[in-house]
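Read through the structures below before going on.
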Structure P
Amino acid sequence: MENKLSAKLYEQILDNMPVACIDIVVCKNRKILLIKRNNQPEKGNWWIVGGRILKNEKLADAVKRKVKEEVGLYIENARFLYPDEYFSEKSIFGGIGTHSTVFIYLVDAKGEIKLDSTSSEYQWVDKEWFRKNKSELQNYVVRAIENSDVFK
C-alpha cells in the first residue's frame, strides 16, 4: 500500500489536526525492543516502534507494516492493548507540534533486526533493565510497556 503525503501537505495536517497512529510494544523472549529515534518529535530518545496509519489501511496491516519497515521483523500474535494520545510541542517540521491519536499493540517478533533510517540504535530490554532505567524513558513509553504486562 503506497500512500505517501507530500511534506507540505503532511505539515499542514500536523498543524491543524491529530494524526491516527499505531505504536507497538515488540516482544521477543520476554524482552522488549526499544529504538533510539533519529527524527522529531522525541529525537534521541528511546521509543517503541510505530507511526501513522495510512488511508484505507487496516490496523492489523499497519502494525505488520510498521514493524517490518522500521526494524525488519515479522510479527506473530498481535494484540490490541489500549487507545492513547500523544502530544508534543515538536514535530518533524519543527515547532508546529504533534497530536496523535494512538492505538497501542503488543506483538511477538521473529527475525533479525534491520533498522531503517528513522532509528540509530536498538536494544532488547528485560524486566531488570526496565526497573532500573524507566525514569529515563518518556512517560508515554513507560505506560505502553507497563500496560503490555510483559514484565509482570
Structure Q
Amino acid sequence: MAYDEDLRKKVIEYLDAGHERVDAIKTFKISRTTIDIWQRKYNETGEIKDKLRKQRKVNPEDIIAHLKKYPEAYLWEIGEAVGCSEAAASRVCEKFGITRRQPNIEKYKAYLKENPNAKPKEIAKAVGCTRGTVYNVQKRLGNYN
C-alpha cells in the first residue's frame, strides 16, 4: 500500500530540519529503504508524489461480452479473444462472480446426433461456444470430424 503524499512531505521536512534518519524511522514507523527512496526521488525531481499506476490492460466489459456470446469458453480462449492472459481473465471472472464450468457435453452430443458430419465451426455456432471448446470436447470424447 502506498503512503499518502502528506506523510511523505512530513518525513522529508523532518529530515530537512536536521533530524537523523534513525529518528525519522522511529517517529514515523517507516523503513529505512522507504525513506531513502523518498529522499532520492525528492533530491532528483523535487517532487515526492507516488508514481502513476499504469492503466489496466483488461477491459472487463470485453470479457463479459465474450462470455455472453460464448458462455462455455475456456479462460485461455477468453484471453486470446480480448487480448489478455488467462490469469487476467480469471481475475475478472472472479471479481464479477462469474463461475467457470465445463462445456455442456449433452448439448454437443445432441447436435452431433442430428448433424453427424458437422464441422467444428458449425458445432460451435449451434452450441454457443468457440471452436477451441469444440476441439477440447472432441478430444475428451474421442470423436473428431
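Values quoted throughout were computed directly from the atomic coordinates according to the rules given, and no laboratory measurement underlies them. What you see is a predicted model, and the numbers here were worked out from it, not measured in a lab. Cβ atoms are built from the backbone, for glycine too; each structure is taken alone.
The table below gives the values:
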{"read-out": "Structures P, Q, by mean count of other Cβ atoms within 10 Å over residues 24-31: label with the highest value", "value": "P"}
{"read-out": "Origin of the derived value 1.00 (FRET efficiency 1/(1 + (r/R0)^6) of positions 32 and 120 (r between Cβ atoms, R0 = 41 Å, to 0.05); candidates P, Q)", "value": "P"}
{"read-out": "Comparison of P, Q - label where distance in nm of label points 7 Å out along Cα→Cβ at positions 112 and 128 is highest", "value": "P"}
{"read-out": "Entry that produces -18500 once helix-only ellipticity at 222 nm (-39500 (n - 2.57) for each DSSP H run of 4 or more, over all residues; to 500) is calculated, selected from P, Q", "value": "Q"}
{"read-out": "Which of P, Q leads on distance in nm of label points 7 Å out along Cα→Cβ at positions 88 and 104, largest value", "value": "Q"}
{"read-out": "Distance in nm of label points 7 Å out along Cα→Cβ at positions 16 and 80 - highest-scoring structure of P, Q", "value": "Q"}
{"read-out": "Origin of the value 17, where relative contact order in percent (Cα under 8 Å, 6 or more apart) was derived from one of P, Q", "value": "Q"}
{"read-out": "Rg and Dmax of the Cα atoms in Å derived as 14.8, 44 - corresponding label from P, Q", "value": "P"}
